[in-house]
Structure I
Amino acid sequence: MEITWQMFLIVCPLAFLAGFVDSVAGGGGLISLPAYYLAGLPPVLAAGTNKLSACLGTLAASVRFVRGGWVQLTVAVLAALGALPGSWLGTTVLQLIPENVIRIMMIAAIPLVALVVLRKGKEMQGVCRIPARWFRAVSFLIGFVVGFYDGLVGPGTGTFLILLFTMLLGMEAVTASGTAKLVNLASNVASMVTLLFAGKVLFGLGIPVALFAIGGNYLGAGMTIRKGTGFIRGMLMVVLVLLLAKMVLDVVS
């Protein structure tokens, strides 16, 4: 496919914005993937190229969080291990259920999630709501459930990881965001490798765009570390609104 300068003008600034949002609250794909569509890429090629730039951007954010000590590695590894079979199962179920049924369910659920973030986010933060002996099992289960969601629906995976890490495992919000990045990175790499071997990555566009994604992720990670809980909760609300809008548009279109 021929790469034009107009593609870079469309995708690069949106990839920067997507990286910034994703490093704080997840959901960057709600911005970056449509950007590739706007640039004229067919869906599968857009998905593969987006995974390339998103993986490199997420890696930059992950490194910053790890270096700052804002990651619980045990939880990240267990959740990543759970996400792999969960994603496979979600993808399998997707082939059995009409897509609009799933979207309508999400349209009903997202406002409830947003209400929890607004009313109880501060109260739940820092309070582990499970017994210590179940901590590892629940970490794996969170990865499995969110991986299932990722395979079934997709957008907003990092957002739901952050919410579950804070509200169930009692993580501080910045640590939850950093830990979610590592889980997302593992999931994205697995998906990217599959698309890479299928020849569905446009390197001439994806590599330069990745530089902007890295910049956005690095800046967003720094803002998250400096500003903390209030900033993350605000960005979570923005992502949930974007996710709800996308679901509604998918149903009515």
Structure II
Amino acid sequence: MIVLSFSFFVTAILYASVGFGGGSTYNALLVLADIDYRILPVIALMCNVIVVSGGAYRFARAGHVDFQRIAPWIVTSVPAALLGGALNLSETLFVGLLGFSLLVAGLRMLWPERKAGAPPQAIINQHRFLPLLLGAGLGLLAGLVGIGGGIFLAPVLHLLRWDNAKAIAGTCSVFILVNSLSGLVGQAIKLDHAGFLSGVGAYWMLFPAVLIGGQIGSHLGAAVLNPKIIRWMTAGLIFYVSLRLIWRWLGVII
């Protein structure tokens, strides 16, 4: 448990430094530790909420969150995350989805962004139903895998030239927070019915680990380390874990 707690601590530092929660990597570390896959999303989502809450608050306080613009993305993603969290997946499907989700997340970390504070070159005129549809899809995937979904939303918003980098980061923080809470409810309902929810308490050491790591990461990302170096370090961790999961998944299906 000490080694796992330290891994969560490091993960929280890296993810918090770039504005994310780390749910996908928490799940992956738990899978690789051979912990029952049915309780993994609850643990990961609780850690996600702990890490990302502070970031969402700071972005909102700094004026980088426009709740009126975010609303269309959230109004469908929240119930979809709840539904995804409540659905039962086989271990093989869960590990496969998680592995490929992490691979996408690693690519996301290498995604080029505009400089903070720079206005978008041209915000694409969106169809009024596009945020609703994309939000539902991302929320469902987030609920199934046990993550917040911001790692997928960010490249979509950058591709759409939705706003500048800080506004997108703030939007993703809120998106992660609300979908983590919604997915957590779905997962908890599912586990409670199956009698597995009590098993989460055995991993309590992970929660203070990510709390401390998240605070350190937020400070480092804001004031100390070069953001580009942090992103490369985080991408390296994600690629390593994702390839191990995909290799494990291939070993099961082949």
Q) Suppose you compute helix-only ellipticity at 222 nm (-39500 (n - 2.57) for each DSSP H run of 4 or more, over all residues; to 500) for every structure in I, II: which one lands on -28500? A) I
Q. Of structures I, II, which gives 3.2 when distance in nm of label points 7 Å out along Cα→Cβ at positions 26 and 130 is computed from the coordinates?
A. II
Q: For distance in nm of label points 7 Å out along Cα→Cβ at positions 34 and 98, the calculated result is 2.5, so let me know which of I, II that is.
A: I
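Each reported figure results from applying straightforward, stated rules to the coordinates on display, with no laboratory input. None of the values given here were measured: they were computed from a predicted structure. Cβ atoms are built from the backbone, for glycine too; each structure is taken alone.
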